[in-house]
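Taken together, the values in this text are just the output of simple stated rules run on the coordinates, not laboratory data. Just so it is clear, the model here is predicted, and its values are computed rather than measured. Cβ atoms are built from the backbone, for glycine too; each structure is taken alone.
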Structure I
Amino acid sequence: MNFSYWEYKHLWKSWDFVIVGSGITGLTSAIFLKRRFPLAGIAILEKGLLPTGASTKNAGFACFGSVSEILDDLDTQPEKAVFTLIEKRYKGLALLRLLLGDANLSYEHSGGYEIFLPEEYETYRKCLGSLSYLNAEMVNAIGKQVFWDARSKIDSFGFSKVSNMLENKEEGMIDTGLMMKNLVKLARQEGVEIFNGITVNGVDTGGNNPTLMTEFGDVKARKVLVATNGFARTLLPSVGVRPCRAQVLVTSPIPGLKVQGAFHHDRGYNYFRNIDGRILLGGGRQTDMETENTDVMETTSTIQTYLENLLSEIIIPDRNYTIDYRWSGIMGMGDSKDVIVKELNPGLFCAVRFGGMGVALGSYIGKEVSEMMAD
């Protein structure tokens, strides 16, 4: 690369800490490292104009797990692991709010709901019968009961075919774009350098310190963090992360919209909320798992049609609207829902595999990995 003396001296150099990925985790870890080491050189390398994985593509749910999702997790994972992860999600949301302030997130403590259709009665019955147990575990994990039966509220939302509903009084909603804008602003105010449009093609751990290979030349650092979540296997093929696509759509404004709050359906696979007088709806991955296990950021007619049918038949029946926005983001999944936070080689760390809960976990894990790197 044809860098000048001045560029090498002040703009492109060796850093103390380099973070790959400018999502919630990357930015948060950089902020905490800078506060711990004010004189350290800290840089974030981001391949896109924006954080292109999930941090600017999510639905803006401040949630930590619906009842059917938690019960589904308990079928495949140890009880302690499930509730420890819920505790981390809850604390992560609190840390994010503390770090930025509610106004800079446009945080709304809306409450959350889980809907059940008539054909899902047995699932609802199982969930309802588990509320006492789950609330007792929630008291142990986060200090309060959160789940309640909410059948009496169904009619107020204008749904069709929804026969049962549960409520989580501790859920909320955020403006994802405002969150990321203010996280970037805070990181830069702290003195973190952020470089967009830089793709890291590989990591060399053969020397005394990790070296990142980019099209602009090698980048050296004392310590490196890979925080690319769903795209982690590109740089870290041996780490157990599987990319999974999540598709979303947003309607035109709907006058007199009754749907207010954050809603879940079918073990958390489907989710919807109100935003600026519109409905944001995402999910459908469970209907075409094989196709959606990908890092290709496209929408498909299969999933989009499924979502549109949910809208017209259940969520906002008999209403006129258009679909104004469609997009997809990439999540990091694996055989376990535990986040992978560890030092892979001397000086090379990773914080990946958030299981679709990056908003809740990103700040908590960013702080955790920053403390690990500080050692």
Structure II
Amino acid sequence: MQRRQIQPRPNWQAEVERLGLAFHTPEGNAYWDESVCYRFSSREVDEIEAATGELQRISLAAGQFIIENDRFDDFHIPAAARQHIRDAWEKEPPSIYGRFDLMYNGSGPPKLLEYNANTPTSLLEASVVQWYWHLDAMPRTDQFNSIHEKLIAQWREILPYLKGGHLHFTAMNNAEDMTTISYLRDTAQQGGIHTSALAIDQIGWNERAREFRDLAERKIENVFSLYPWEWLLKDFPGPLLEVLPKSIWMEPIWKMMWSNKALLAVLWEMFPKHPNLLAAHLDGPHGMNEYVKKPLLSREGANITLHTRTGEFSTTGPYGEQAYVYQALAPAASFDGKQPVLGSWYVTDQGSAGIGIRESDGAVTGNLSRFVPHFFD
């Protein structure tokens, strides 16, 4: 694994915009950064791919363990949602994808930092934008990336389960989320599904018919929602749980178990010393000298505290009201003073699908961390 400085394509802004990535330089700060890239060996790619499959396997085991042992209190999951989680886990409604965030430096096994299993973004960048960069900049090499093809294959498998064959996509009305669902809609349509999109605040409730409707008064019964389940339950508390047994929501509600960082502690409890896991506990650092304190529910590096031998560093944010997980500090992955985190994608029923890399100047990956491409040979 190497970090290489390279010359950006002279027309790179136009190229990434052509592919749908309009927010490549927010407020003058580089988000898409092709002045550098990461090179991997085929052995390292095999190791990342195998670790991703293994993490999916043990996460499935953890989901069953959480349900069988009624561990929902550890996750602070609302009581009203728990039976719906049990039912969905048993019935196995359609699911699309997730992203494991891994720390990896090429000299040891990849370590799980967290599982973004409900609303993972940076998808277009990983699937399409870096693929076309690779064709232009590194045409004689390969890239660990079959995300696009596997998403289409997964939608084809899902199509027979959709009621009426039409799928609504919804998200917050911001550039990143709307870009993500626009790309997902494209892959769904290539998989044979008719789609439409609306912002989350455009979903209406018809009191007489007891159903959600879109702006054209079409019944909403199949939904892909890039909106966290904990927010859905707050915004649509009664109606959502009422229609849930009669509709399909993706990702399914049981993903509340995987998008919650309490999963890290359950995994460590079940699989202590696992080579792809870091020690993690819910009730304190358990004597760890260096660890990271994370809210059970948080995003973009907010409300994180790093405790090291030389002191503490914390980020601000709106999370952390409920509880925290204490996770051992991962082995350092530093290249030219920069710290990459690998987002390793897993497409349900299709397997490990590829990686995207977010690079930071510091130890915490946040919303300003850069996306950089990769290749392997």
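List of remarks:
- Test item: mean count of other Cβ atoms within 10 Å over residues 123-130 calculated as 16.2, pick one of I, II: I
- Among I, II, which structure scores highest (criterion: Cα Rg over 2.2 N^0.38 Å): I
- Value 16.4, calculated as mean count of other Cβ atoms within 10 Å over residues 99-106, assigned to which of I, II: I
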